[in-house]
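Asker: Please find the structures below.
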Structure I
């Protein structure tokens, strides 16, 4: 269920689910929606996801947690998650929290999709 300030659009390209959230990913409704979206995808057997963050200018610690939780959920089912179009403020947060070694980021959606298709998005050890 989308809030007025947050929504997630979905599309599919070459069997890769592309999620494009819009708004801030923060504690509350947006984190719940992220979690529900990942759970719905994995329940339907969709485990390869590119998360396009072009419309996300802020993520708090709970938001980062929801992304990492989604990544772990996908990997447990044999899938993977990549990020793309990460905004500078969010990119800085990923670097500060050392998540750049956990989830791979790409400059654009096409590169993220191609990496997932080829299985080239590394599954970082944790």
Structure II
């Protein structure tokens, strides 16, 4: 018994919406960050931009600081593809497609390893 065509189409549509939403959210956040910088008389290209600090993100956003919007936009941009793979894994699991679940899990493992190595903890 195979997967129905409508199930495949529904999953692909949902995954497409996830990517589209992540892309739009990224553009809005980065656009807000650049606008806040420009309105504050700063250039988005000026040196001295603060490094990423997840603990600072909520305070930066609450205070309307450009850094908060820009860093959150980057986080959304980087996490959207991984979220798509995770959603695909759940969709495949719900349909009983073991091979695709294994492939999706392997891709997520590679992404997680890359993040850990980038953070210097791997």
Structure III
């Protein structure tokens, strides 16, 4: 299981969000993208489908449009890739924190993704202005 450091995660996430128009083809990039949607979820909490959908919309609203990814499709990716476990009846979900395809740095748990992307946009804009002078 490859480890993904906080710096690598941040670098790739920003690049994917600012440059992406399709879901990434590289497995690690796809996992970085879908894992990022779990950062707002609480471990061991049992989510109803409605509650989970509400949480996932918090991610798809700012980021999902880049990839034509809605909360339903995102939920399916998270279940299929082992980040969420669905109960037998399909009515509740739990965040999986062990035996994931990739090991993510635990410090990512409190990461504000919107601030991360906004700061990266500002840095790019500043570089662009400097280049244009």
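Asker: If Kirkwood radius over Cα pairs in Å is calculated from each of I, II, III, which structure is the one that comes out at 15.6?
Answerer: The read-out comes from structure III.
Asker: When helix-only ellipticity at 222 nm (-39500 (n - 2.57) for each DSSP H run of 4 or more, over all residues; to 500) is calculated, the result is -27000; to which of the structures I, II, III does this value belong?
Answerer: II
Bear in mind that the values in this text are calculations on the coordinates, not laboratory data. Bear in mind that the values here come from a model prediction, so they are computed numbers and not experimental data.
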